[in-house]
Each structure stands twice: as structure tokens, then as C-alpha cells.
Structure 1
Amino acid sequence: MTSKPRWAGYGLWFILLLGTAGVGLARPAVAAEGAPYRQALDEAWWTGPLLASGASTLPKGRALIEPYLCNAKPYGRIDAKGRRHDTPDEDNWGSQTYLLYGVTDTFTAGLIPRFGYRRAGGRSSSGFGLGDLTLQGQYRLTQYREGRRTPTISLVLQDTLPVGRQDKLDNRPNDGFGSGAYATTLGVNSQTYFWTPNGRILRTRLNLAYTRSAQADVRGASVDGTPSGFSGQARPGDSFNLDLAFEYSITRQWVAAMDIAYQRDASTHVFRTGVDGTAFERRSPVGKALIRAQAIEYNMTSAVGVIVGACIIPAGRNTTASFTPVIAVNYVL
């Protein structure tokens, strides 16, 4: 069993120290009328946390471009009892870009292309490979208003197209960046605002999502762990994700962000029936992961911001413990 890397817990302390510093930077002031300081909503600029997407929709005719770049580095394999075991060093570079457009004030549509590059087992990908493509529609049901309790709530529907390579990887096992299966995700995003005792804003998001995948044909070595010569089918298990995120407005431009998320992935079912009637069947164990992400945002304007941080999976069952540095740029035009 491996011990947790020393850097795996630094992010939490970093955010706590940052928040403490923010209290000092933005200590309560007294208005001319004698009322305590209270930050106005338009005095805070946001990029958004690393994981939880927003509940608001874009105004009609506005567009958003937000490219992400990350490198997932595993530091252990977590077994069914929650124990970590050594894993070889590897790099999993990934990129995904949100391309969204406000069709109406309450409906935003767009797509999310993905690319990847992997170095593992002494071998690397043949180059940056294309991952699966997601089409997204988001409909806003309610809108937060200051002084009221109703949060912003929206429904999100995503269809993921299996355009990334997922099988026939006998010669290049690290070229698999797709799932091979069509997947549909239904989610609910919510967002509201709180004011801390020093008058600064704490923006909070709570998102839930459920994903169901279709069956996919599999030939040869694949991302599902099938060997060379295999010919059969695979059906990825359903996935559930819960994400609670916080953003603390230190100043108008600087924001500290944190996500705490839980993900459950049901068993992937791989099977085949030979022409001679022989059958093969395998089910992967159910995977569970606790995910923590912390970051710092710098917003040049209300429409342009950068976020830098890391996602950590420190615990779970039948999953990979990993540390993933992330950088993203948010641009609304």
C-alpha cells in the first residue's frame, strides 16, 4: 500500500490560508450611513470552479469559449477495501473546450470537443488523439434575485458521440481516447449566493448528473481491457455525479474556488458469444471516487478570466488515486 503524496493535501491548506488572507484583504468597512459593508454582486467577477458548471444561461446572442488543459497523474490504485497500491508513473494529458451559445435568454446550446495524449508503460500515444464529442443543451428554470431565496436552477441534457478511438489498439494501446458508446447525461445545476460575516460574497453551486450509455461493439485490444483477437460487445455502466462547489470573492478580480464531488460508476459489462456457442462474460467492479478540486481565479474583466488549480482523487473504491493540475481560460463574447 502506498502513502499519500505530500503534495496531495496541500491544496486544502492553500485554500484555507487564501480565505484567511481574503478576510484580511476585505475586512468589513462601514458605509457612510453607518451600515456594515456588503459587497455588491456587480463588484465580484467570476470564472467558475474547476468541476461544477454554471446554472445560468448565456444572454441571447452571446457566446462562451472555455478551453481546459490538464495532466492526470495517478499515484495509486484503490482497491475494493479502500487501500492504495503502487502504480507505474504515467501522464494523461487532456484538453476539452466548452463552446456555448445563447440561443435565447433561457436556453444555451453548444458542444465540447476533447483531445488527449498518454504516456504509460514505457510507450506513448502516436500523437494528440481525438476524444469523444459532447453536444449540450441547457434550459434555465429559475433565476436568482438578491434578497430572495430561490437559486438559479437549470436542466442540462448532454449527448456524447463516440468519435474517439476505443478499440483495435493492438499496436498502439495508448491511442484509446474514446468510450466507443453513445451516452446521454441528464443533470440539474443550481447556484446561489451568500454573504460572509466580512461582507464578501460566497458563490455556491450544487450539481447532480446521471449518465446512461448504450452498448458498443469491441474488436481487439480496447479501453475496456479486452485482449488482441477479442470480438464482442461492451456496455459501460451508468454513472452518477454529485458536486458541491464554493467560490469566495477575495477581491473583485481574485477568487478562491473549491469543489467537493462524489462519483459512482456502475459495472462495465464485456461479453461475447462465439460461433461455436462458447461464451465469455466479464463485469468490472463498481467504482466510487471522492474528488476534491481547489483553484485560484484571476478575472481581468467580467468577461475574461483564468483559473489554475488541481483535482485530487484521494479516496474511493475500485478507482485510481490521482493528482491532476488544471488550467483554463474563460472568455465570454
Structure 2
Amino acid sequence: MRHEKAARLLELARMLAASAEGLTLDEMADRLDVGRRTAERMRDAVREAFPQMEEVDDPPTRRFRIPSGLDGIFQAPSADEFAALRAAAEQFKAAGARTRAGALQSLEQKVLSAIRAGARRKLAPDMEALLEAETMAIHAGPRPFEDDEILGAVREAIKSLKRLRFRYEGGSSPGRVREITPFGLLFGRSNYLVGAEGESVEPRTWRLDRVRDIAVSDAPGTRPEDFSLQAFMHRSFGIYQDEVEEVALRVLPHGAEEALGWRFHPTQVVEAQADGSVLVRFTAGGMRELAWHLFTWGDKVQILAPERLRTMMREELAVALRAHGQA
């Protein structure tokens, strides 16, 4: 038990050393999943071990941080952490995300090079055993497009608060040169730049594999302060952005157990019904991508709303039947 408490205190110390602005008591409690009083006691214990802890006024509260970081003795990575890092790099590599795989591999080498030789020798057998015993399932789908020049230009523009200029071989006017204020990047089955064109502040998406001749311009480009990339993603079931609607699905009893453990959308509300079915509600756009997903549920799901999704599902079913000579 004492060992577990010490590990939790070290975890909090690492959090406080890793945060430039510091953490409030409520943030400590939330991250450690403890009550506020427990967070206070843990903060006081950490302060005894690390008297360099600072208090920063941030009305109406205070923040706490360890500004000079922690000594290396407190920061030695474990075999589990290295194995997770290597597995993430291998998953990116297998999925075609070469740039991000290379970044993680480079990080692994930097961390390993900072560890004493004796500690590295002790880690090696455990890392090898874990890596041989674990692997990632790669699902069928398009290989994500990643180009070092394009990703580098986007990231440079975001950091320098500049706009991007590129020729776009997609949309309604293929080949037209666009000037975009970048808001962020979406990585998934296909990779997208999120930003606003010209003087607009309305976010849109551009597929990275259709971007040509990209360059960072001299024009300033700052995303709106109230923009959240996470909230933008939540507006859609997948990537495609269209009208946001209230979705209601009824999962029949023979699919209920699976549905209770399934994440359809971040805004979902899942309710078990008296007849053994499950009602799933969420708010999103992207009805075509949702219809495609519902094919995977077979006869387990009924669409209650919106009507546009029901129509879309019927149309997609008709297309599939025609393609297989059934209509």
C-alpha cells in the first residue's frame, strides 16, 4: 500500500513538472480521480519532497507547478512505456503513416540515449518479451496519405500564425489556388487539413492527398479563439461535414449487449429499454458515412430519426442490390 501511495505522489509530481502553467487543485483531483481533500493532501506531500514547487495566482484560484522539472532518477521510463511507444510507432508504420511513425521512433531513440547503459540492459529483456507478445490489428481501409513537405508546411504555418497557399485538385474547382488559414489536422482513414479560406472564419476540410505546391505565405493567419478542433470533429459522424441532425437508433435485443459497449459518437446517450432493446441518441452530420457504418450492424439496428438517414440508407441499399444484380 505504501508503495502504491508513493507511486501516486510521483505521478502527481510528474504532472506538476510537465505543466508550464501549472495545475489547480480541481485539475489535480480530476486527473488523479480523487476527491479535492485527497488532492490537497497529495499536493502538500509533494511540496515536502519538492520544495521548489511554485504557487501561481490565477484568480479566482491558484495553480501549482514544479518549474525546474524532476531529476532523471524520478523519470526513468518503464519497459511497459517503451513497449507502448514502440507499438504505436509500428501501428503508424503499418497503416502507412510514415511521418508520425518516424517521429515516435526518433523519440524512442532520444529517450533511450539519455538512459544509463545499465538501466538500458535491464529494460531490454522485458521490452523484447512484451513486443513479441503484443501486436495491433490493422483494419481494411485506405492508407492515409502523409507527405513530409505538406505536413511540415502546415505545422510551420500553425506555429508561425501564417496562411498557406496551395493548388487543390479536389472540390468543385480542381486546380484552383487556395489561400487558407490552418486550424489543425485530422488524421484518420484519410488525412485532412482543417481551416478557413480567404477572409472567412468558417472551418472547412481539404484532403491532404489532393494538395499540391504548398507554401507558407507571408499573410497572417490566426484561427478564431473560440474554435475547437475536437468540437468541430464532433459535428460529424465521420469526416464529411454537412447539416447536423438529431439521430435516434433502436438496437434490437439480439444486438443490445454489443451496443451497450459500443461508442457510436462522443455525444451519444444510450438507454436500455424494458423490451431488451437499446435506444441510442446523438447529434451529428455525415449521414452517408453513418449509413455505411450501419451496414455493419445488419438486422440489429432500426433507424428512428432523422428521415434523411432512413432515405440515405434505402438509397445505399438499392445501389448495393443493383451492383449485385438483385434489382
Structure 3
Amino acid sequence: MNRDDGGSAAPTIADVARLAGVSRAVASRALSNEPRPVSADKRERVVEAAARLGYKPNLLAQSLTTKKVNLVAVVVNHIHDLSDLDLFDRLIDRIQSIGKQVILVRIGSVDRIEEFLRNGVAYHVDAALVFSDFADAATVRQMFRSDLVVMLNGLHDALSPVVIADEGAGIAEAVADAASKGVRTAALVTGRYSSPVEQARIGHYRKAFAQSGIELVWTVQGDYSYQSGHAASAALSGKDCPDAVFCTSDAMAMGILDVRRADFPQNRPARFRLYGFDNLSLTDFDAYPISSIGFDKSVYVEHIVDFIANPGDFHPGQPPVTVPTRFVPRLTA
């Protein structure tokens, strides 16, 4: 591995194979994430040889051969509430476990989508996962020049796979729980009204209230954040307090609980019952025992990753994959 100019040439996959005593093809598979098997003994020898030689795989060369770059784009509006942390840590871990890495693209507004398209800002990725409700499926396929766009919002079409939560069941359970405890009036603290997902969620609450005989006395728009729940709590200080407050995120319910702690002696409701949404991991701790609505995030993530790992299994027009939600009772209700 010596060059004529006296410098040392970078080690190649052939050098690694020779030192490990395997074929070049086996060495390549052992250092990649190809599904074809390599015995544990051979893989260990190849990895040890690569470490001794200081060999680093040429990812560009691999992508030219496999037509894959092992990158997945995750498109979001922003990451500012706690449900994002619960989900994305799990999602990124699973994506990495199948040999791919994540690039995060923050949209923030419709104008940013138009800016990306106007300036030709695009990444070569194997797949794009779209959580942002500013981005529709057709636009994202154009942004990334990729047909594998998995939609996790309400702006999907027949050409892209969809994974969504079936929120109606969990909401109906939560509202029925409130009705069984004598709740007759309720308030709803929501996210952004322009979101198709939030519009559907609000529709589920209104339907459940009507079926349970609960009057929705007022609605406040937040943005899913702790701060917006904190601000919404001001409406609960008067005499006309509703029997229950439903929030479309746990973070907003946490903001309300912190301001109205006096109304929850030992975390139990004295003036009104409190319900959240997302079933955050934090709600399992003593500080925020908020009754909530959630779904199995591991199942949700597995459906998403399955589309990335097996893109050929999707057929245009295939119905959305739905993950059921459930009500999780805790002290605040």
C-alpha cells in the first residue's frame, strides 16, 4: 500500500479482505448493512482487519453501486413539545438499526416549502417521513426527487404510504370516562386550527361530547406547547369553571396543572378534571399524573420503518395503516 511519491495510500476493501482471509465480496457485506448473511466469525475478522488498517468505507462509492445513500429525511414543522422527544428518539434509533441515518428538515411554514422548491434545495435520500402539515405528499416527492415518501399527517394521496393514529376510539373512551363521573360541561384546549390532523381531532371531541351529553362551553387555541397550556389556564380562574378540561397535548395539560396546582390537592381534581393527549412518558411520574390518550409508539414506529425497509410492499391506493389509540386513566381525572 505504498505510493511512488513515498506517501501511504488509503487502505482498500481488497486490503481488508486479504488481511481477514475472506473474499472481497464477503468483506464488503460484513462492513455494510446488506441483508445477505455473513457468519459471525467472518464479520469479526473483517471488522478487526478494517480497524487495524484504518479502513473507512466509501459511502459515495457504495451508493453508486447500490443506488442507495442510506439517508432518511424526517420533515417536521418544528420540535418544541415533549411528545416529539418521546417519538423521535425511538424512531431515529429504529432507523439507525436498519443501517440508515436521519437528516432533519424543519419546515416551519408553507413559505419554506416554496423556498425549498424555488431554490432547488433537495437532498438525495432513500425515503422521506413527513410529519409537517405544511407539506403535502406530491410536494415532498418533488423536493427529494423520491417516490418513497411516508406520510404521517393529513396531506397524503394515493401514491404514498400513510401511517396514522385512529384517534376517535381513545377520545371517545376519555369523554365517556368524564361523563361517568358526572361531567356535564367541558373546555377544549387545542392546537393550531389550520392543521388537518387537529381539525379531525377536534371533530372527534365534539362528536364524543354530543354523544355523552357534555356541553362544550369554551375552546382555546394553543400550539401543543407547555407555554400555551400555561397561558390557557387563566380562563379557569373564574367562577364559571367547566367540570373538565380536555387538552389535545399532554404538554398543554402540564402547563395548566402547574398553574392550577391548588385545584388538584394530592394531584386529584377539586374544581375540574383534567385530560391530556399523547400519553407522554412523563405522565407516568408523580409530578404529572395526567389522564391521557395515546397509542403504542413502538407499533407506530415499526409500521413506518417497515415501509422504509420494504418499499416494494406498498401498492398505490393502499389504505392507510392505522394505529389504535386508548384512554389511560390517572389521578387528574
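Tell me which structure, out of 1, 2, 3, gives 25.3, 88 once Rg and Dmax of the Cα atoms in Å is calculated. Don't skip to the answer; put the middle values down first.
Working: 1: 21.9, 87; 2: 24.7, 76; 3: 25.3, 88.
It must be structure 3, since only it matches.
Out of 1, 2, 3, which one gives 3.9 for distance in nm of label points 7 Å out along Cα→Cβ at positions 196 and 284 as computed from the coordinates?
Derived from the structure labelled 1.
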Relative contact order in percent (Cα under 8 Å, 6 or more apart) from the coordinates reads 15; which among 1, 2, 3: 3
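The numbers here are math on the coordinates, done by the rules we state, and not lab data. Remember, predicted model here, so these are calculated numbers, not experimental data. Cβ atoms are built from the backbone, for glycine too; each structure is taken alone.
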